[in-house]
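Input: structures, listed below.
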Structure P
Amino acid sequence: MKCGDMRLQPFEMERWQSIWENQVKYNLSESGVHPLKLSELLNGDDEEFRNQSLGYVQTNGTIELRKTISTMYANADAEEVLVTNGSSEANFAALWFFLDRGAEVAVMLPNYMQIWGLVKTFRAKVKPFWLMESKDRWIPDIAGLRKSATKKTKLIALCNPNNPTGATITREEVDEICAIAKKTGAWILSDEVYHGAELDGHPTPTFWDKYDKVIVTNGLSKAYGLPGLRMGWAVAKGGMAGKLWAYHDYTTISPNALSDYLARKVLQPTVREKILGRTRKILSKNLPIVSSWVDRHRDCFSFVPPKAGAIAFLKYNLKISSRKFTEQLVKDQSTLVVPGDHFGMGRYIRVGYGCYEESLTAGLNRIGDWVKDHTG
């Protein structure tokens with residue numbers, strides 16, 4: 001698809017999920033936990049909710065919400081926060097600000113491919129640096145980043161905790177990446193939407209406040225199990241939040257008034273910790289189910305257990321592309337997972353394990369049945 005000098009890069013993963021997620025019997029494509037219900041958030045406050053005005057809120061988010069978000073980031077204030085409709089809009093505004101034809105962006109791969117696709121769409125140049133699979137974790141190729149990042153690099157973009165691997169970056173690795181950015185003068189765009197969904201309960205080191213030129217994006221979709229609120233934000237220093245606000249004026253203009261209200265409730269410290277505790281409980285209960293299944297099918301599958309998020313990136317040794325594999329799972333087993341091809345990784349599939357236990361077990365068994373039928 002063309003638009004002037006731009007050629008829109010199809011977002012294959014989002015379209016794949018959108019087409020099939022409500023048609024299959026077992027959806028293991030989601031990267032968050034099964035969502036909370038509205039009644040669980042209101043806790044008897046339905047009168048106040050029903051009396052909310054349905055006009056525009058301040059277009060960068062209400063002052064109360066931005067103040068609440070700022071307390072989650074050391075030395076931040078409300079003016080350094082932009083509220084958006086999902087973290088994807090926050091990422092979009094940042095990419096739109098930085099990108100023009102020929103700009104260079106160092107992008108961590110594998111990754112949620114929104115950033116990769118937007119860089120391609122804006123006719124900028126992707127300079128990848130990869131996570132490398134080891135026995136017990138995925139490790140960022142710092143040497144590769146040093147090679148990729150130059151004085152021409154406008155942005156270093158990454159996802160921490162990572163989608164699709166569930167990997168986390170250590171404090172030392174954060175410092176090394178910041179040092180590279182400082183040397184080249186690049187900004188860092190850190191998508192931290194899985195922050196708070198660490199299985200061990202220890203928050204992943206954030207890039208916030210480690211370097212002046214950092215934009216952190218986050219939202220309520222993944223770690224909080226509230227994707228339907230479409231509530232996200234960007235936090236940035238040096239007036240950058242205000243600059244991104246100008247781009248937000250050309251997209252959705254304003255957050256949803258009801259979502260802004262609910263986000264203020266969700267992000268109160270006691271409520272926030274309760275919701276994140278729910279997420280970690282689901283992950284801790286369900287990851288052993290995946291591990292046990294992989295162990296039973298170790299002749300075909302292996303994986304590095306994720307540190308965070310409701311996603312497991314499984315490697316397989318079948319002689320079939322991940323795209324064809326997942327298409328056959330939908331057709332033959334009514335089970336949806338995400339092909340590794342959508343992340344630039346061949347013989348992998350991403351399995352979401354944040355769903356209900358019964359659905360996870362049944363969906364994994366369907367994958368096992370398909371493999372048995374085609375290899376037995």
Structure Q
Amino acid sequence: MKKFVVLGLAAFAASWTAWGQDGSTKPQPAPEKAKPVIEIAVLLDTSGSMQGLIDQARARLWAIVNSLATTKKDGVAPDLRVALYEYGKSSLPKDTNWIRQIAPLTDDLDLISKELFALATNGGEEYCGAVIKRAAEELKWSSGDNFRAIFIAGNEPFTQGPVDYREACKLAISKGIIVNTIHCGAQQQADAGKWTEGARLADGQSMNIDQNQASLGIVAPQDAKLAELNGRINSTYVPFGAEGKERAKLQEELDKKAEAAQPSAGSAQRAQAKAGGFYRASTWDLVDAIKDGKVDLATLKDEDLPEEMRKMTPEERKDYIAKKSEERAKMQEEIKKLSEEREKYVAEERKKTAEAGAKSFDEAVQEMLKGQLEKKGYK
């Protein structure tokens with residue numbers, strides 16, 4: 001009897017909270033979906049023969065990022081985090097197996113771009129097993145049902161070095177990390193050097209590329225307008241704090257480097273990235289920082305604000321940031337529309353000039369990502 005009374009009271013309490021004062025039911029808010037995460041570690045061979053590979057990675061980073069821009073899982077747009085390693089360069093310490101972590105998993109893609117442009121090559125020993133093991137163990141990978149993958153590119157046998165590539169690849173997949181291999185050379189060499197086998201052991205794919213293929217991109221009618229918008233949208237970023245000015249300066253420097261690495265297409269791809277959800281500047285830009293809830297404008301010290309905001313009243317500061325945010329949103333919409341038109345144009349031009357042969361670095365990464373993300377439920 002006591003049990004019945006308790007259950008009855010519990011049911012009554014539940015029904016009471018579900019009903020409003022007017023007797024109508026109150027719909028309970030749906031639980032918020034956990035945001036999916038795409039995590040990618042890029043391991044680049046920076047030995048003497050790999051300058052072409054580095055040039056491709058520099059020139060086409062934003063093409064890879066933009067190819068993921070509309071990706072969603074269960075209707076939710078993911079976060080993107082990228083890590084960067086180099087291996088196989090004799091100027092790196094021997095006791096690290098000639099390996100260096102350049103950047104941990106980060107959503108700061110300008111940082112990744114900056115580091116790619118800073119890379120240099122020279123001769124050395126290329127230990128694939130060692131760098132895969134280090135990335136799998138050292139990086140702070142997310143848990144749960146997120147997408148985690150290593151992309152390793154190089155040309156020497158996968159079997160070199162003190163760490164058995166088979167054990168390294170098995171370790172990675174035991175942590176839910178796919179290993180994709182990108183061999184700079186012919187398929188026969190990839191098979192003989194165990195690049196194909198390494199990918200198979202970690203549920204990944206293996207592709208061959210021509211690392212010396214020039215990544216010039218296709219010039220499209222939308223490029224001039226996109227280049228203009230790429231420059232104009234920078235004026236909507238409001239640098240703050242200790243690193244604000246330096247990061248705003250870096251943003252402009254990377255714009256110029258992207259254009260130089262891939263004339264016309266480079267600026268277009270940078271503009272497209274700034275209009276997408278993966279380009280984050282909340283550590284130094286007030287518009288993003290306030291939008292992401294990382295900064296309270298009312299508590300910022302005057303010295304942390306840009307000069308033009310220091311003499312403003314609190315209300316004027318709020319209006320200033322709101323205006324910059326509105327300007328950016330309008331430009332982003334224009335960039336997205338032009339980018340869609342550009343993608344259609346580029347796709348048609350590629351059909352006309354399609355030739356059999358080895359892919360470039362970015363083409364290999366995009367193709368592998370597309371299939372593997374679809375298997376994980378991404379669209």
key: Comparison of P, Q - label where distance in nm of label points 7 Å out along Cα→Cβ at positions 144 and 352 is highest   = Q
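Compare distance in nm of label points 7 Å out along Cα→Cβ at positions 176 and 304 across structures P, Q and report the one with the greatest value.
Numbers: P: 1.2; Q: 3.5.
Ranking P, Q on distance in nm of label points 7 Å out along Cα→Cβ at positions 176 and 304, first place is Q.
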inquiry  = Taking distance in nm of label points 7 Å out along Cα→Cβ at positions 200 and 280 as the criterion, which structure among P, Q has the greatest value?
reply    = Q
ask   = With mean projected area of the Cα convex hull in nm² computed per structure, which member of P, Q shows the largest figure?
value = Q
ask   = Where does the value -12000 come from, among P, Q, when helix-only ellipticity at 222 nm (-39500 (n - 2.57) for each DSSP H run of 4 or more, over all residues; to 500) is the thing being computed?
value = P
query = So distance in nm of label points 7 Å out along Cα→Cβ at positions 272 and 288, computed for just one structure, reads 3.1; which one of P, Q is that?
reply = P
key: Comparison of P, Q - label where distance in nm of label points 7 Å out along Cα→Cβ at positions 88 and 224 is highest   = Q
remark   = Computing relative contact order in percent (Cα under 8 Å, 6 or more apart) for each of P, Q, the value 18 comes from structure Q
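Read the figures in this text as sums done on the coordinates, not as results from a lab. The structure displayed is predicted, hence computed values, not measured ones. Cβ atoms are built from the backbone, for glycine too; each structure is taken alone.
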